[in-house]
Structures are given as C-alpha cells and as structure tokens.
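The structures come next, written out as structure tokens.
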Structure 1
Amino acid sequence: MSMQSTALPPLLTTLDAALDATGAPFLELANTGITEMQIAATLEAAGLGPAPIELYEWFQWHNGSREVPGRWGAEMVGPGFWTLFSLEDSLADRARWMETWPPGSEMPWDPSWLPIAGGGQQNRLAILLRTSTTDHAHVGFWAMGNGQDVDAMQTAERSLADVVTTWLRALRERYVWWDETHQAWDMDGTATRPEFRLYS
C-alpha cells in the first residue's frame, strides 16, 4: 500500500545535492534506501506499532551510512557527528539503550524511542514514536554528559522535515562546510547559533 508523501522527500533530495556540492563523500558512503514493505515488516517484527510516514520516507532515502577505516567522519551529515543508522542498526541500538536504562532506572529509555543517527557513543537523534503524528516524526535529541544539565531525551524538532531544513540552512549559510584539505567537516565556532543546535 503506497502512502501519501509529506514535504520530506524533496528536502532529502535537496540535501543530497547540497552535501555533494560541498565535496563531501557522503553519497559515496550512504546506503541505498529500502522499500516501504521492508520497513513495515521490520517494524512489525520488532513489535513497534504504526510509524509516521516521514519515518518510512527517511529509510527509503538512505538505509544508513557506512563508516570506512581511515576515512573518519566522511559518512557523517556535517560536523554534528551524525552517522545515519540503518533500520536494523536503529533497532539494535534501541535494544542496547533499553538494556542499559531499563524501566525504573535513573533515565529509562522509552521503548517507543527509535534512534536514527548517532554522534559517538552517547549522542542520538531518535524518532519519538509515541508522540509522533500519522505524517510527522517527532525527533528527540539524547545527549549524555556534554555539558547538559540533565541527561534526558529532549524534543528537538516536530518533524524530520524541520531537521533537514535546519541542516540545509546550516550548509547554505556556511555555518558548516567540508574542508577538502583536511577531508573533514568544519564549522563556525565563533558563536553559538541555537537554531543550529543539532550541529553544535
């Protein structure tokens, strides 16, 4: 059954082009997307209920990105250190967090939180399935330590389209850029830009 599209797919296409224009090798290391049927079957097998359309569109875009030895950071979407997870890796990462922070612990991991990207061992972007709508995926930002007052899941954006729009603006305004000489992402560290918090 084909779903109605949201505003996300054309934004993802634009993001691919914007990342490629910087000279970053992201597209070389991004996995091919998977089908709606594959996504639905995988979510059902994991015991997850209805997912927002944006979540389907996200994994149909790229099913994660690949880390390559000797090319640290090349697979990332900018210097926010976001490496995209495949759907299988998302579910495995969710299981690890649920085991680390079970119900009743200091910071229980809600089973409805599905990580979609990681920044090192501690930071995660996750879809908050319990609060998402039929169309839009609410996105949470989990940052342990890192100067945070509270180690907890914070709502970052009300849709994946908003996240991608933020990334595109950061690229367009050169808050972030690909440094060809050092083969790494760089960013404007002279001032904090709250609107670009997913990069900072």
Structure 2
Amino acid sequence: MIRYKNVFDKIVSFEELKANEWHTKQYIEADRITKEEVFYHKGGKIVQLVIYRDVNESHQDILNTKKPENELITIRETENIGNYRLEKDFNYDQNSKLHGFFNALYDPDDNQVACQFLDINGVPNYKETEKYYFAPSAVAVLDDYIFRCEYNEDGSLREIYYCNSLNEQDSMLLNSSSGDIKYLMSTHGISQNLMDYYLSPDVIPKDLLD
C-alpha cells in the first residue's frame, strides 16, 4: 500500500497534492510503514530516503542492502511511550557516516507536538527545537496548532506564537510571563503539568504522560 502526506503531515491523495508542494510517499506493509520518500514537488527527485528499522535488522544491515550508492539516508526507529509515539531519526551521509539525529514526538491524534535536532554526540540544538499544542480531538475545530514554542540556545523559552485560527487578529507573540501562561492555561484548559512540558525544551519530559 502507498499513501501520501502533505507539508502539514496530513494524509492526502496524490491528486490532492499541489504541483510545488513538499510531500512524502509512504510504503506500508502489514499495517507498518517500511519506507518513506520525501519530495520537494510532484514528479521531482527524491530528496530524502527514510527506512524504518525492523527489530530484526541492524543499521549496518540497512546501509549494506537498502542505501542507494552515494545518497543520503535516514534510518528511523519508532517507540511508543504511553499514548505518544516517538520517532528517532539517525541521519547518514553519502558515505554511510552518521552525522546527526532528529527526534519527533506525536500525540494520540498523530499530531507532531515536538521536534528537535541533535548533533553527532546527541546534544540537543535547543534553538532548532519546536513544540506545538493542538486542541484534543474531542474539541478540535481546525487541524492547525493553537500555539508554538521556540527556545533559546540555553534551553530557556524564547517565545510562544499564539495562533488563533478562528480569528487571525487575535494571533500574538507571548512569553514566559505568568500572565501569558495563565491566559493560555485558562483559555484552553491546559493543566500545569502539560504547560510545564511546553515551557521546557525537552522532547520527552518524564512527567508528560502523568
């Protein structure tokens, strides 16, 4: 089975993709994604190849048998953490040398709620870490996120972009002031525990699932 996802990570048909839209093509076998090809536009060249590692194969097995010659490749490992799904990417260069990592966390509704680049030593790049808050599916009106968090190099919160999709005039930049945080929590029914997660740059804080 083959399916497509658009730039917003939503499942669409090939016909629904726009001509110049970034998208992914996923290969699914026995209800499991085995491979993903990333394109900048329809009919273009593959710009990223992602192989989902099976528990019975090693990274070296994949590099030896599934990596095209002189091409980049990403080996992805998935892990379920409670109702969340963690995707861990291992990025290899043309010479099969590991050059970095990328982690992404997905909520039970398959929304990407956090993403983070890490260097070859596994040190997070907080300046390129982002988190997104989506309304629970039971009350969601639109697919877009409600707010996005970005961080400084030291991991402290830089800003919160509050995106009111129902009224763009209400969109605004917030910060870590108690007034802004209380506004988000009261307006959207966010618990202190979950708010603490968004104030932190860590992708998988231990209290997230409490």
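Coordinate-derived values only; no laboratory data. If you're wondering where the values come from, they're calculated on a predicted model, not measured in any experiment.
Of the structures labelled 1, 2, one was used to calculate Cα extents along the principal axes in Å, giving 46, 42, 32. Name it.
Source structure: 1.
Suppose helix-only ellipticity at 222 nm (-39500 (n - 2.57) for each DSSP H run of 4 or more, over all residues; to 500) works out to -3500; of 1, 2, which structure was it derived from? Provide the component values of the computation, followed by the final result.
Working: 1: -9500; 2: -3500.
Checking each candidate, the match is 2.
For which of 1, 2 does relative contact order in percent (Cα under 8 Å, 6 or more apart), calculated from the coordinates, equal 20?
It must be structure 1, since only it matches.
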